[in-house]
1. Once Cα Rg over 2.2 N^0.38 Å, for residues 171-258 alone is calculated for all of P, Q, which comes out largest?
2. Out of P, Q, which has the highest value for distance in nm of label points 7 Å out along Cα→Cβ at positions 99 and 291?
3. Identify the structure, out of P, Q, from whose coordinates helix-only ellipticity at 222 nm (-39500 (n - 2.57) for each DSSP H run of 4 or more, over all residues; to 500) was calculated to give -6000.
4. For which of P, Q does Cα extents along the principal axes in Å, for residues 107-282 alone, calculated from the coordinates, equal 59, 41, 37?
5. When Rg/Rh (Cα atoms, Kirkwood Rh) is computed for each of P, Q, which one produces 0.98?
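FYI, it's all coordinate maths here, none of it is from the lab. Keep in mind that what you see is a predicted model, and the values were worked out from it rather than measured. Cβ atoms are built from the backbone, for glycine too; each structure is taken alone.
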Structure P
Amino acid sequence: MSRVAVAMSGGVDSSTAAAILKQQGFDLVGFSMQLWDQRRSGPAGEEPRTGRCCSLDDLYDARNVAARLQFPYYVLNFQAEFEQKVVRNFIESYRSGYTPSPCVRCNSHLKFDHLMQMADEVEATHVATGHYARVNRDPETGRYVLCKGRDREKDQSYFLFGLTQAQLSRAMFPLGELEKHQVRRIAREHGLEVADKAESQEICFIPDGDYAGFIERQFDDVCGAPESQPFEEGDIVDESGRVIGQHPGIHRFTIGQRRGLGVAGGTPLYVIDVQPAQNRIVAGERRQLGRTSCRVEQPNWILIPSLDGTIRSAAKIRSRHPEAPATIRPLENGDLSVEFDSPQFGVSPGQAIVFYQGEQVVGGGWIARHPS
């Protein structure tokens, strides 16, 4: 059987993916990517919390799985590149009034790129990960199509919309047809100690979930541009522009947020806009969050080679947001205009938006600052 390069995170998903491929007779080579030093995540002087990857325990677990399944395993250090491509983008996006999607960028612009390179170095024909997604080939067009994982609660196709045809042609997702309980059962059958290992949903380099605190602590080191006031206070205004409060920095807010505004009112208030040019937050009632359209930048197409005209699709504006019927039109500059059939709440610039037709990923892109 052909050789496969397997991404190993030390969790039950990637470990079970490796076990399935090993049982099928593939020649495996395992790789872990050291992406972040967890000692940098928390406040100075505190014991660091570890996230779902990059900890020494995770690397130890991955090595044990490789040893049990009897295939070679390597750890490669990509901390510097991860800091520049993912962490720096995360910090600068929040400071600019965007809500970033670091996991999508990491998958598309770092993990799969390097996994392909490592596969070439060990003469592997394919690469495999523990994502809950599937890849099929359309016999009529010859294109490789990304599809949702069979387990809808675990489906991760949203995070993979940026993959290219070259990457999809070599990608293997052994868990795509399985549900989570089946994955854990298979892990137990293979005697893997990670079979019941807990999983978490936080961003790997911010295990405590304190985005603002992380940004404030890491700004100088990561961005390398010390400023006298990198996080300026500013006004909170209503939709008419009337000042109703003060904020400690726009990096602490994202569209749809309710907590942390510190503004008393008769009805609950939400962040309905972030305006970095004016350094202000616009607050309003939930009904004011609804958006009927958005502009999308840097689209990547999977099901089709390009968008030549108007199409209908289901759009997902966040990984856990329900799909919404929408009309998608190409714009002259290569951007897209997306018009939702009904108002969507929490449409945030900087987030990924992914388009589906049934189980298939049509493509996706990045929500721009203002609607078309």
Structure Q
Amino acid sequence: MPNKWQITILVVILLIITSAFVFIKIGKTNELEDIKTKQDTNLIDVITKPINQPLKTPEKVKGIYMTGYVFARQDLRNKLIKLVDDTELNALVIDFKDPNGKLMFEPQNDLLKTWPLSQSALSYEAYQKILQELQDKNIYTIARITTFQDSTGANTFRDSALKNKNGGLWLDYRGVSWLDMTNSKSWDLVVTQTKEAVLIGFDEIQFDYIRFPSDGNIKNIAYANFPSDKKKYQILDEFYTYLKANLTELNIPLSIDLFGLTYWQRQDQNYDLGIGQRLVDAGKYFDYISPMVYPSHYYSGILGFANPAAHPYEIVSKAMKDGNIMLANSSSTAGSRPWLQDFNMGAIYNSEMIKKQIKACNDNNCSGWLLWNAGNKYTTGALIVE
């Protein structure tokens, strides 16, 4: 029969074992709760700062457009990086998705993990590493996110897609499907993509295709939520409000692409080009506005020119002058940073034609300029060598 000391020792041992068991159990419970919390809480909502801290926006952004495919190809990417290194350029506008709307990198967000990837998509780590390398070279990176014109988004998230009156996907004349700009679920998809782009390390977000469709049988569209007393520009204004409210914590600049004719004064203040775009609305919500003032896209007869493409300075200068007046009258603080033409359409766009557009920007106190060429082939002679 054990004595009292042996009994005491046994009790102590049992207490130690019991305490250890309870501690382990509590630890396991906490661990499981942490896991559950991480599963239940979207990664984007947990992390509000990117690993790569964004660069400060240059006083004058001088950028070129880069497709997602070129970004993913080291040899092609390096050619454009060298162009930036060798000239006055200081920024790259990079497609967040490929032309079909497929993502260019493996996302971290659970919702976006269901979004199809481009065949050229990089891993999250590889993509982020490239962005970090660009930052190290002091190259400002802008993520171009196509919003409502998005076949992949519409086919993947059918409840967010623009529908026709028969209930199927509405298609424009090119057979492209769209997300429904009146549907709050579509708005959430745009917000989620934006946060993912910030987290991976972009310095700025630029939105394209924030508009209603224009090319197709638009009378056959069955919008999810388009009250009869609302105008298209009022719907987009509500979207701008939602976008801004849900992205304030990101603390990086937001910019938007608009049609060039939004930078043209009109007597009818409610005119929205039939697609919902008005400069006075966008100017309230975005830091920078990039009108696509390609002279070749203006109609014959404007400013008395039979061929506006042959008069790049006059077209761009008129647009920027009008834009400055319209923004000032709306008490907007947005800067104008237009897309300029670097492709042959309506006229041969050599270095002198591009320099004239840049001069028009400089003469009208723009916040910089961006060169567009869909094939990413730029006229180097138009750029100042540094």
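1. Top value of Cα Rg over 2.2 N^0.38 Å, for residues 171-258 alone, among P, Q, belongs to structure P.
2. Evaluating distance in nm of label points 7 Å out along Cα→Cβ at positions 99 and 291 on every structure, the highest lands on Q.
3. Structure P accounts for this read-out.
4. P
5. P
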